[in-house]
Every structure is written in C-alpha cells, then in structure tokens.
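Structures incoming, each one as structure tokens.
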Structure I
Amino acid sequence: MTIAARPWLDEIQAYRPGTRSASADGSMASNESPLGASPKLGDSIAKALAGVHRYPDPLADELRSQLAGLHGVHPEQILIGNGSDELIFLLSTTFLAQGGHAVCADPAYQIDRIGALSVNATITQVPLRDWKHDLAAMAALRADIAYIVNPHNPTGTTRSRAEIDTFTAESPAHLVVVDEAYIDFTTDPEALTAIPLVAGGRVAVLRTFSKIHGLAGLRVGYLVADSAIIAAIRKVRAPFSVGSLAQAAALAALADTGHREAVREHTLRLRGQLVDLLACHGLHAVESEANFVLLPVPDENAFVAGLRTHGVSVRPGSALGAPGTVRISVPTEAGLELLRSALHHTHPANHRETANHR
C-alpha cells in the first residue's frame with residue numbers, strides 16, 4: 001500500500017460481527033429478531049420498487065413525521081440514518097473530531113469507541129459497577145459526549161430515567177447520548193425512555209429498526225435531539241444514506257403494531273425460558289432487559305466452540321470487550337430446543353440445579 005492510514009487509526013480493532021450457524025434457528029450471535037420482520041412489509045417494498053431509479057427522499061420526511069407523532073416531538077428534532085451506527089459516526093464527526101473527548105462504559109458498545117477513535121478523539125471507558133453503568137463515576141469526567149447505552153450492550157442492564165436525568169444535571173458533558181436500541185424489550189419502555197429529556201437540549205436518543213422491527217438487513221435508525229444538534233449533523237450526513245426500500249419498510253413496520261407486540265411478547269417469554277435453561281446447567285446469566293443475555297463462563301473459547309459443534313452460534317465476550325463471557329440472543333422456539341440439545345452434550349445438567357428450576 002503506497003498510502004498510510006492516519007496514525008490514530010492504529011488504536012482501532014476492526015469490528016467483529018457475530019458468526020452465523022448453519023441454520024437460522026441456531027444463529028444466536030447478533031441479537032436479530034427471532035420472529036423476523038412484519039409479513040406486511042412485502043406490499044410496501046414492492047410498491048417502492050417502481051421508484052428505485054429515483055433518488056430516495058433525502059431526509060425521509062414521511063418517516064420523520066410518523067416518528068415525531070409517535071414520540072411527541074417536532075420532525076426537525078429527528079434525523080434518519082443508515083442504521084443507528086451511521087448516526088454514531090456522524091455524532092463523532094460533528095462533535096468529537098480532532099481532539100474531542102467522549103466517556104462511556106467499559107465494556108463499551110464497540111461502535112461508540114470506534115466512532116470516537118476514527119476522528120482522532122479521546123475516549124475514556126468507565127468500568128461497570130454490578131454490571132451497570134457507573135453513572136456517578138462517569139459524571140465526574142469532563143467530556144463532549146457521554147454515551148449511555150440503555151439497556152446496555154453487552155450486559156442487558158438498565159438505568160432508570162430518573163438516574164439518567166440526575167446524571168445529566170450533574171455531568172459536565174456537553175451532550176448525553178442515550179442509545180435505546182433494546183428498549184422495547186424492557187418491562188416498561190415508556191417509563192425508561194430518555195426521549196422526554198430531549199427537551200432540555202443536552203440529551204439525544206438513538207433508536208433502531210433492527211431489533212423489535214426486524215429490519216437489520218435494511219439499516220434504518222434515527223436520532224431524536226434538539227433541532228440545532230440535528231441541523232449541525234445534517235451538514236456532514238450523506239444526503240441519500242437511507243434508500244427508498246428501507247424507508248418504505250420502516251413505515252410499514254411502524255404501522256404493524258401487532259407484529260411489534262408479538263415480537264416483544266415472544267422475547268420476554270423466551271428470555272425467561274433461556275435464563276432458566278442455562279441455570280439448569282449451572283450457568284447463571286446477568287439479569288437482562290434486552291433480547292439477549294450475557295453469561296459468565298469459565299472458558300469462553302471452549303464454550304463457544306462446543307455449542308458451534310452442535311449447530312448453535314453465540315457471541316464471544318472478548319469481541320464485545322467482556323472477556324470471560326458469552327452473549328446469547330433470545331432464540332426462536334426451535335432455537336431454544338437446539339440450545340437445550342447442545343447444552344445437554346457440552347454442559348450436562350446438574351440434577352440438583354434441574355430440580356431447583358422446575
């Protein structure tokens with residue numbers, strides 16, 4: 001290579017996505033929707049196909065309008081992105097580039113860290129306390145952006161809206177970015193969401209269509225923030241980053257509230273069964289409010305390899321900044337049975353544990 005990458009990129013380890021198994025039911029490494037996308041998306045996407053020779057609506061105005069009504073904000077307070085990851089990179093470019101400072105949890109959501117380092121910013125990671133964000137320690141640090149992933153990835157733990165409100169009041173950070181990718185899988189999303197705090201001007205909230213709506217392959221996310229923050233980010237945003245088909249699918253997904261509730265119900269029910277299954281094998285997961293659980297294990301590599309041999313893929317914690325753990329996505333019903341069989345071979349059930357969890 002005749003050109004050298006910028007020296008600060010040496011600090012970045014490339015993102016390592018989850019590995020698929022031979023079957024969709026056995027793929028539990030990437031927190032994808034176990035029920036897929038709404039079956040009602042097909043007609044909307046087919047209709048949008050007729051216009052794919054045209055550039056998409058640059059700001060996805062119809063989708064912004066629908067989301068503004070849903071969240072009780074003005075459309076100018078919403079920016080649609082090519083997944084929430086694009087919006088994290090745009091936040092980094094706009095507010096952290098060339099010497100900015102971000103603070104986040106340790107382990108971090110990896111894109112928060114990569115986004116900051118990619119623009120030559122400094123990022124300080126604050127270790128979790130009891131698997132949760134240590135907001136008091138984070139509030140002691142000056143920063144341009146403070147990232148709170150709520151529920152946290154990869155642990156699935158949460159902090160309350162009141163705790164985030166207190167953090168915002170006490171922290172010297174100029175902007176508090178709350179990533180709510182997994183909020184629909186909490187027991188009370190409306191009580192937890194930080195969107196009501198956006199009105200104060202110092203809080204921004206990230207959401208995604210990849211999880212509850214099952215649109216991971218189409219890449220749609222959005223940011224809710226003060227209109228001045230949105231206007232600043234728009235200066236560096238690619239004008240057509242969200243395609244016509246993705247916009248049409250997102251609108252159809254929003255309209256299908258029944259499918260969204262079915263995914264939520266399935267996830268909460270199967271998450272409980274997943275935790276119980278693991279406990280029957282002497283494996284105790286971190287209490288999660290997301291569509292996955294984090295599981296401390298004695299030998300991470302052996303655990304991942306053992307399940308892979310039996311058709312189940314899970315995410316090694318070392319790829320997520322949490323060595324000594326694995327992250328397991330809430331599966332389909334069939335996937336839970338695959339995992340049950342795999343654990344039977346790799347981690348024979350402790351009969352005493354089994355009796356205690358009947």
Structure II
Amino acid sequence: MPKKIKIAIIGAKGYPIVYGGYDTFVKELSERLVKRGVEVTIYNHRSLFKDKPRYIQGIKLYYIPAIETKALTQLSHSFLSFIHSGLSHTDIILAVNPANGPFGILAKLFGKKCMINMDGMEWDRPKWKGFGARYFYFAARMATKLYDRIINDSEEMRKTYWELFGCESKVIAYGAAIRYSERKELIKKWDLKPEKYYLVVGRMIPDNNLDLIINGFMLSETKKNLVIVGDSGFKDDFAKNIRDLGGKDSRIIFTGYVTDQNELAELYHNSYVYIHGHEFGGTNPTLVKALAYGCAILALDTRFSREVLQDERFGKYFGKSNEDITAAIQSMEQSPKEVRNMKGVSRNGIIAKYDWDNITDQYVSEFMTLIGHSSREKK
C-alpha cells in the first residue's frame with residue numbers, strides 16, 4: 001500500500017463490544033484493516049465502557065459522550081465524533097447508520113473524504129413513526145448529496161437508492177465467518193436440547209415481526225420450544241407486549257441479550273430451524289450468520305431475504321400472516337429429513353460476497369480510490 005491511510009469510523013456503539021450488526025461490522029472490518037496497514041480510529045460511546053484503553057489490537061479508540069436519550073444518543077455522539085475527527089489527521093471518515101447522513105456536511109467543512117454504509121430502509125420501519133420516519137428519509141437523501149461514497153450492503157438496496165434518490169452506490173455486502181458447533185453443552189443454560197427448538201435472534205421491535213412469529217408458533221402443534229434471543233434497548237410497550245404474549249405459552253423461552261458469542265453460536269448451531277422475520281432492507285446480519293452457522297432457515301418472504309438465500313437454494317419462506325408461519329412450522333415438523341438436508345448445504349451460501357476478507361479488500365479498494373478523487377454518478 002503506497003500510503004498509510006488513516007480511517008475514522010463513526011456510528012457504531014464502539015469497539016470491541018458486539019451488540020448488533022453495526023458493531024460486528026466495525027469489529028470484523030477494523031481488525032482486518034489494521035492487518036492491511038490501515039490506521040484505524042473508532043469513536044466509542046463513552047457511557048458503554050467502564051475501562052477506556054487508548055489502543056486495542058492496534059486500533060485507536062476515543063470515548064465520546066452523548067445525550068443519553070432514545071432520540072438523541074446516536075445523533076449527539078456522531079455530531080461530536082465528526083467534529084473531533086474533522087480536527088484530526090484522518091484521511092477518510094467512514095460512517096455507519098443512515099441517521100448520520102446530514103453529518104457529511106461536517107466532513108466537507110473540514111475537508112475530509114467521507115463514505116457511509118447505508119444498510120436499510122429506515123424510513124419504512126415501524127419503530128420509526130412520524131418525525132422519525134421523515135428524518136431517516138431526509139438523512140438518506142442528504143447522505144447521497146454530502147458523502148463521497150454511498151455503500152449499500154445488497155443489490156436490492158442499491159436499486160432502492162437509485163430509484164428514490166438517483167444515486168448510484170457501491171454494493172459491499174455484510175459478512176459472516178463459517179463456524180461449527182464445539183460446545184453443545186452451552187445451551188443447557190436454558191434447559192435446551194439440540195434440535196428441540198426453533199430460534200429467533202433479533203431486537204424486540206416491530207420490524208422483526210416477533211408478534212407474527214409468536215402467534216403463528218402458538219397455533220402450531222409442535223412440542224419443540226421457540227427460543228427468542230434479544231430484547232429492546234429501551235423500555236417500550238411493544239417489547240412488553242411481546243413478553244406478555246410469549247408468556248401465555250410455556251414452549252416459548254426468552255433469553256434476553258446473549259453477549260457471549262460462543263453461547264450465541266451454539267444456539268444457532270443446535271436449533272432445529274432458524275426463523276427470520278426481519279422485513280426492511282439490506283443484508284441482515286442474523287440471516288447471514290444463520291447460513292454461516294449451518295441452520296435450516298424459514299424466512300419472511302422479502303426481496304432482501306431472497307437475495308441472501310439465493311431464492312430457494314438456502315431457505316424456505318412464509319408470508320406475513322399467522323396462518324403462513326403456522327403452516328411453515330408444521331411443514332418443517334413433518335420434514336425432518338429436509339431440515340437435515342438444509343443444514344447440510346446452508347454454509348454453501350457463504351459465497352465470496354459474504355466473506356469478511358473479501359469485504360475488507362473491497363473497502364481498501366474504495367479507500368484508495370477515494371484518496372485520489374471523489375465521484376458519484378447521478379441521473
């Protein structure tokens with residue numbers, strides 16, 4: 001690499017914690033970038049870190065405060081992080097999260113190259129209503145005007161950004177690392193047995209259609225459990241209603257967040273079927289992980305799920321109704337041989353597109369190009 005590029009990453013919760021998709025992306029990408037000779041700085045949310053080392057694995061860390069409310073945490077943290085990185089010797093600011101779209105103006109004011117990872121149609125998500133939905137649409141539009149590169153993680157999202165905003169984006173997918181079960185006994189923590197439960201991993205937000213999945217499951221005749229991994233980052237009525245609904249059926253188990261990555265992996269590995277209800281956009285991290293971990297997959301029928309699962313090659317689908325999810329579960333109950341076959345080929349779905357090393361190479365290529373010039377194709 002002819003020049004040591006300096007990258008600042010803004011918009012995730014921080015490093016090395018892994019709470020969600022953005023955090024995993026930042027961890028996997030930044031560690032590989034350092035090995036390729038890129039100088040990486042990550043802006044952490046100060047309130048999430050008791051210990052605050054300046055460097056971990058060669059990655060420089062800054063701990064930035066925020067206004068700790070549901071609406072302002074991310075925006076206030078990003079604003080301060082952009083100011084700090086703008087005053088630094090950073091070559092390129094890499095932002096994640098569409099909410100950070102307007103902050104591209106700060107990068108411009110400081111003369112910094114900037115790119116942003118836009119992973120979904122936030123403005124359509126049920127969790128953002130009214131002003132929230134309007135803000136995300138505005139933020140996405142502003143990002144297409146203010147950033148030097150727009151990164152989408154799926155071909156379907158690239159089409160969406162072209163159709164809505166007339167902006168051509170670069171597709172670099174979200175990744176996953178193939179792994180196999182090593183410690184089945186870890187699932188005993190929840191009194192579970194291999195192949196005796198369906199698994200859902202995701203936050204308790206309307207986007208993930210947990211109410212649909214629970215209602216459909218409750219109507220089924222399966223004797224297996226439904227294990228729901230995840231929670232809501234804030235107290236809200238939807239999450240409470242989900243817990244109340246699930247509490248009506250003794251087969252349903254809520255684990256809350258599972259932060260131990262070995263435990264989480266074993267929950268994937270040993271599930272009978274992974275059920276994916278996410279609806280709005282992009283390469284969903286939990287779905288790619290389910291492939292990489294060898295799961296049989298039932299997914300809500302969306303164009304995004306079909307892109308990841310390569311249509312019918314690596315998954316089955318259900319429509320958005322209680323009856324459809326019930327019928328899908330009943331079908332899986334009656335087809336254990338097919339489920340085994342699905343598990344046997346699942347990892348084949350992790351093609352080069354979803355390989356973290358390949359993904360890192362693509363980002364490095366974009367960095368190198370961006371250092372030389374900035375361009376976006378418009379209608």
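Taken together, the values in this text are just the output of simple stated rules run on the coordinates, not laboratory data. Since we're looking at a predicted model, the values are computed, not measured. Cβ atoms are built from the backbone, for glycine too; each structure is taken alone.
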- So distance in nm of label points 7 Å out along Cα→Cβ at positions 131 and 339, computed for just one structure, reads 1.3; which one of I, II is that? I
- distance in nm of label points 7 Å out along Cα→Cβ at positions 251 and 267 from the coordinates reads 1.9; which among I, II: II
- Task: Tell me which of I, II gives 16.9 when you compute mean count of other Cβ atoms within 10 Å over residues 83-90.
- Result: II
- One of I, II was used to calculate mean count of other Cβ atoms within 10 Å over residues 27-34, yielding 22.9; that structure is I
- Message: Suppose relative contact order in percent (Cα under 8 Å, 6 or more apart) works out to 16; of I, II, which structure was it derived from?
- Response: II
- Query: When mean count of other Cβ atoms within 10 Å over residues 11-18 is calculated, the result is 21.4; to which of the structures I, II does this value belong?
  - Reply: II
- Task: Work out which structure the value 1.05 belongs to, where Cα Rg over 2.2 N^0.38 Å, for residues 115-226 alone was derived from one of I, II.
- Result: I
- Query: One of I, II was used to compute Rg and Dmax of the Cα atoms in Å, for residues 67-170 alone, and the answer was 13.5, 40. Which one was it?
  - Reply: II
